[in-house]
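Participant: I've put the structures underneath this note.
What follows is calculated from the coordinates using simple rules that are stated; it is not laboratory data. Only a predicted model underlies this, so the values are computations on that prediction, with no experimental measurement involved. Cβ atoms are built from the backbone, for glycine too; each structure is taken alone.
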Structure P
Amino acid sequence: MTSSALPPPPPGRGAAGPPPRVVVLDADPPARLDRIAGRVEVVRADAASLPGLLPGADALLVWDFLSDAVRDAWPPPGSRPGWVHTASAGVDRLLFPGLVGSDTVLTNARGVFDQPIAEYVAGLVLAMAKDLLGTWELQRERRWRHRETVKVAGGRAVVVGSGPIGRRIAAVLSALGMDVVLVGRRARDGVRAADELHGLLGGADWVICAAPLTAGTTGMFDAAAFAAMRPGAAFINVGRGGHVVEDDLAAALAAGRPARAALDVFATEPLPPDSALWSAPGLFVSPHMSGDTVGWRDDLAEQFQDNAERWLAGEPLFNVVDKRLGYVPADAPAAPPPDGRKD
């Protein structure tokens, strides 16, 4: 559920008491929080120590956003942090009943990954259309074989996910001359409804999934969806692994519908060495890296500290997630995009 209310004022703020406590579920490399040092007590935690630290936390930064430790350590009512921030755009790991049903405010990293993921998708589209992998393999074999490639301009892309990442993908692909159809949960200006998706797939040259993972989007790309695609289409998933029924995709690729695919996210990560996806025909596998450009962790830390300063000042937070929907609504206050600050 979305709450317009702020987290409870941190104890001691404006008084002589102790500073507010921010627990960080850390990862390697750790979060750099220099800007708020001294104004808050930063306590580093791992999965083992989190249960003992979480009840005394005023806020929680989920820096290790691939961990399920928060679900396992979530305390009972009366001893929960008022604010949880995850250093990721997706919040599906945090949508467990205890947090969803609480008055804890949940925020995410919306805005950090939009442009990098859009660039990555554009790179995949161009690599597939121009057969760059084929050129590389022929070079390694010292074979000179002329081919014709696919024109990107004039093709149609269906982008599933009408949030900031999906909209940025649509803008970048449009700049390449593509006709882009954006699909969201419900129809609105410039966005088609999710229940129209299967009817749109047959006319798409490119199908890109950038949706949040919710009950309504889990398994949305299954055998029926792939059967609705035309034989020459390509499928790209930069959303969540749970969007795709992976066995269905492997079977569909073997049947040539779609002809090519690229997955950056998987149901199990890292992808197990014995997974059939490694050798699926026409499939490009990447290790959940589409949004990770040089300096991305600094951008995440800066965004959290921007929101922490608002929290300390009693101002509304950016990027508040509607916990019933599983994402930040389009009309919610958004954090400014990364400004490129790097050391």
Structure Q
Amino acid sequence: MCLDNNTAIDEKSTEEVLIDKQRNGKVKPWREKKISTIGYYELLHLLEFKKASRVRDCGSLLEFNANAEGQKKLAKAYFCKSPLCAMCNWRRAMKHSSQTRKIVAEVVKRKPKAKWLFLTLSVRNAIDGETLDKSLRDMTEGFRRLMGYKKVKQNLIGFMRATEVTVNEKDGTYNQHMHVLVCVESTYFKNTENYISNSGWRHLWQKAMKLNYLPVVHVQTVKPKNKKKSDLHSAIDEVAKYPVKDTDYLTDDPEHNLMVVKDLEQGLYRKRRIAYGGLLKELHKELNLDNPEDGNLVQTGDEEEDIGETAYSIVAKWNWERENYFTKKPKQDKKGEE
């Protein structure tokens, strides 16, 4: 039996193991993400969350369109959209990155002299789900105040912010912080009346959050061009990464995992983790882009998924016993029939 480069045969079956490759040859991590999602489901099940069954079914059945060369593009799938789901966060990050690149490209066209900043805003770690919940709500409100201050607003063109939560391995606390891509007028660097130093950002963030201590803040100038990967694209990738890494709660300690998932579920419940403002918000609407958190996770907008004309479709189903995806016999399109 002759196979193309996108398929492989499992030794115990005549079915084909799903291998979905990017154009650069890198295999997409469908299996790894599904296994992580199953681990997440098992924790939700033990914690008796109602959405456990929804998470269990996430990405269990995938339908792809394929071209004559066997390159695949996801056409249909069910995604649970839970904030801790590894499968959904992978898709979400691709979509978020793609959308932000489109928006930033349009901003550069309209505002060629604009400058970019990469801002990280932190507060003291949360100790449990309740304090995480309150802290994230306070940070959203504090960020709104920060962007409204005259010193910030006078040069502000727009922004894109994303919230990330990490788990401290030493003490088990939660570090909640915001990554913000900020677009400013070139006058921002003109003089002290316009420029805000790292120390200045710290004090403004302290004021916005009404804190009795100086929080950790980091700001850096982002350069639009580089020989290899532009600093601007690197900043976009940083902003678009997963809100919570599955490695933070899928450890070798079951009790720890249960506690972390319970806390994170409480803290992230009904939180908006991605937001645009100013010109970037206007362009998000103008470009007719959907919500990267709750929108369509089948089409991520990733240019690498453009495979051209569809020749046939492939259905891949998750096999729980063998822990992998297996494809059914390809269904030929009329255009693909010989």
Structure R
Amino acid sequence: MNALEIQNARLSFGSYTALNGVSLKAKKGQFVCLLGPSGCGKTTLLKSIAGFYQLDSGSVMINQVSMHNVKPERRDTAMCFQSYALFPHLSVEENIGFGLKQKQLDRAAISQRVKATAAQVSLNAQLSKLPSQLSGGQQQRVALARALAVRPEIILFDEPLSNLDAKLRDQVRLEIRSLQRSHGFTAVYVTHDRAEALSMADLVVVMNAGSIEQAGTPDEIYYSPINRFVAGFVGQANVMKARVTDKDTASGQYRIQCVLGEMQVSSSTPPVSDNVYAFWRPEDAIISHSNESINSRPFSIGAVSFLGNISELQAHPVGHDATEHQWFIQLVGKHGIHEGDKVNFSIAPDRIRFLQESF
């Protein structure tokens, strides 16, 4: 059963088109991440689900009920804002219980649910404090607890971790995902951080310029992007034009001609034309000690960045202009490669993937 269904949503602010025919379905208990650059429409879509914006056309349905002209407080949703939006003059206990008070639950029921919810996010000892007396991570937990307490069908998250430092962001991210799984609510989570989206979501929705470019599982989005925008936004991608020179569609074996010369490709998804874009991820290249290895080519090494567990190399094919073909290669552990070296790298045929766009 779908907890949320959006059909052909359109919304403009003057001459600016914020949503351009967005359609999306989220199953009950699913964690959906709206991923995209600033201004792509993801927060606008979130606020349209919440009822803060009324669509120009199209529809939002929650539990198969149209939300047309339904006020935000009447929708079975709760929202966690980027700024937390806590009431500074209310205690943690009063902030968590605010929505329950609006629903006119009796005092005993409110107290019981607030304490139970606070325990789930480790805030028991903070109930009497004001928000100003809490850390950023604790304030985010209060905002999450306030949303959880009303037990909505859908919780909407508007970049809730952007104000936290990196270590705390990782911790709270795991807590949100754990709570979502244990409570089974449907989550719609806005972020521009690909690591958040790939690590948290059941469904990643990549948006650009008010439209959905692609929706799929994290695995599908990362390994099988449909175009150059998705490939580049969810991770570094070394994209190259390729001409298909030989193909056996039945076995999924192809030969392509590209800037690296003739390469072998194994793909369960056939190319959309003989002139197609192909790509490989930085981690797909491995050091090859023989230029006779399959798909082995020499690269000139530019900058080398040590990142702890991995090293990131800027590289370009030997014999080609570095400004036109500046690619990235990632290696795990120590490797002894330095700027100016020439190194053979091999890319396995099944690690070169076709994009679903031609040139």
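Participant: Once percent of Cα pairs over 27 Å apart is calculated for every structure in P, Q, R, which label goes with the largest value?
Facilitator: Between P, Q, R, the highest calculated value is found for R.
Participant: Of the structures labelled P, Q, R, which one yields 0.05 when FRET efficiency 1/(1 + (r/R0)^6) of positions 67 and 187 (r between Cβ atoms, R0 = 30 Å, to 0.05) is computed from its coordinates?
Facilitator: Q
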